[in-house]
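Colleague: Structures incoming, each one as structure tokens.
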Structure 1
Amino acid sequence: MTEREQRAAQAASIADLAQAVGAPAAVDWRSIGGSDYLGRVRDQANCGSCVAFGSIAAIEGSTRVAAKKPGLSFDLSEAHLFYCHGAADGRNCDNGWWPSKALDAAKSKGIVDEACFPYTAGDQACRPCSDAATRTTRIKAWTSLTAVPDMKLWIAERGPVAACFTVYEDFRYYKSGVYEHQSGAQLGGHCVCIVGYSDADRAWIARNSWGPDWGENGYFRIGYGEVGIDYEMWGVEVDPKPVVDDVVKVEKVRITGIWVNADAKDAQCYVDKLGWRKLTKPEFVTAAAAARVAKALCTLSIKGDTIIEMYVL
């Protein structure tokens, strides 16, 4: 057991004290009042970019909580955070990163939206869209949380947080339930987003970045004090005001590029003078591809970074 794990295990013995200072017995931002504040689970694939995914999940979730808009269209670029800011810090797919460094970059430099720099696993050149400067979101601040009661209160009041833990071989075979390390060699470290907790289960609820088919629909539960999970967590302070969620109509624009990932779950088109925007429907992908070939003009309705209506003229 590492020193980090020992301290986290000791902290677990006082986890229930959080109730005495006002934290509820359970929180789960996947379903608060019937609403999901987290969005879809992502897949980092074959790259040690977990810090970018855990940090951005915390930023996105905290922004929706602060804005009181669970359906807010707000998708930041893990590629920009990791392949640009992480690379500038000497990090790559083989050596990973750390949340404090990632959140420093999110505060000082900012992160563009996903459509501006879509994620592909494997070290990439830092090449965000041409109008990246106008599509950057910065956090106000971040806070290191080292006491379990403080972690619970932050999650309950402000939203998800980033966290890291030691990965052992048995974690690779997790399917469901509350994970507690039993056997296997130490494989390294991993960072995730903590989206809630349950005192009844004595467990944290975590969002992984190994795709929605892993674990409990992309999530897992991990016992208080297990493998260093609550040695330290990182809470994010955000300002929801700069996030634009209004529908904007643009007329007579051309589509000059198309990008679709390998499993066809993500698709974007490059709109002339606007940059990359998400395509939410298969028919939009077909129409955008045809408009690009024909060099046809289009009228688009855009909400945030997403095309919600498309007409080819």
Structure 2
Amino acid sequence: MSSEASAPASAGDDSRHHPAARLRATVRHVAILASPSKPAAAELLERVSRWMSERAVVVYCDISFDSGRALAARPDLLVVLGGDGTLIGAVHGLRDRQVPIVGINLGKLGYMADFTLEELEREGDFLFSGSLPITRRALMDVRLERTDGFALHTPAVNDCVVLAGAPFHMIETVVEVDGDRVALVRGDGLIVATPSGSTAHNLAAGGPIVEPTGEAFILTPICPHALTYRPIVLDARRRIVLGLQASNEGTTVSIDGRTTSGFGQGDRITITRYPADFLLVRNPRHSEWHALRRKLRWGEGPNMH
């Protein structure tokens, strides 16, 4: 693997923002993960393993979310069979190791998992050409500090979400940006999303879609009790701090829908740009608009028939 894959993009590296960016990478060793929750996962895993074994050395192959064990085998490429949730789990296991990821969609939407199994088998030889089409995706750095001494520090691929919780009274979320108090959001909570997460919970809550290679954070209130609260897009260099002025016993913070913790008055969440990206291999047959058009039906006119 060339050194480009093992270090964060520098200021002179345009591959983060360019939708047609390529990464010089010699793929000799491949690790494969499959979601245990998907039907016929074992059969599909074996099928991909056979195909890959004809072109490279498969150093790890398992029905597991444990990308940490897969990384111990030092692969040049990580192939993930599942949906976006499986892919997000794999990214969490990577941490700062920037191994390119190929997502094979076995789920419903598969917004980030850009390949079908048939496309891989029919056209996947490009993975071994020495040059990978990639997008660099930004991560959030999330730090939770609670008054009871509990602390949590983790990257986030999609979002950090404050949820009102039982007994489902309205909560008041304080938002600070770079030390300035900018909002008191009264409602059912607040989403802070990455560009990758802009098409997830953020979209369902009425937030904007942001180009996935963008450098931004999206703040989207959940069911705000006012007409003046609207989503806002911030530069990813900003430092966001969340607190609570009013909460419920069941108020929680959820990170990527994977890690959940209680969140109460006096607790504090700090969100900044994570220092590393994750590398997602693009399907060369799909433009950057493919997922929006085909999967989210964005920009389509009304059905007149």
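The numbers here are math on the coordinates, done by the rules we state, and not lab data. Nothing here was measured: the structure is a model prediction, and the numbers come from that model. Cβ atoms are built from the backbone, for glycine too; each structure is taken alone.
Colleague: Given a computed value of 1.00 for FRET efficiency 1/(1 + (r/R0)^6) of positions 92 and 140 (r between Cβ atoms, R0 = 35 Å, to 0.05), which structure among 1, 2 does it belong to?
Modeller: Considering all the candidates, the number was obtained from 2.
Colleague: Here relative contact order in percent (Cα under 8 Å, 6 or more apart) was calculated and came to 22; which of the structures 1, 2 was it taken from?
Modeller: Source structure: 1.
Colleague: Right, something else. Consider the structures 1, 2: one of them gives -3500 for helix-only ellipticity at 222 nm (-39500 (n - 2.57) for each DSSP H run of 4 or more, over all residues; to 500) as calculated from the coordinates. Say which.
Modeller: Of the structures listed, the value fits 2.
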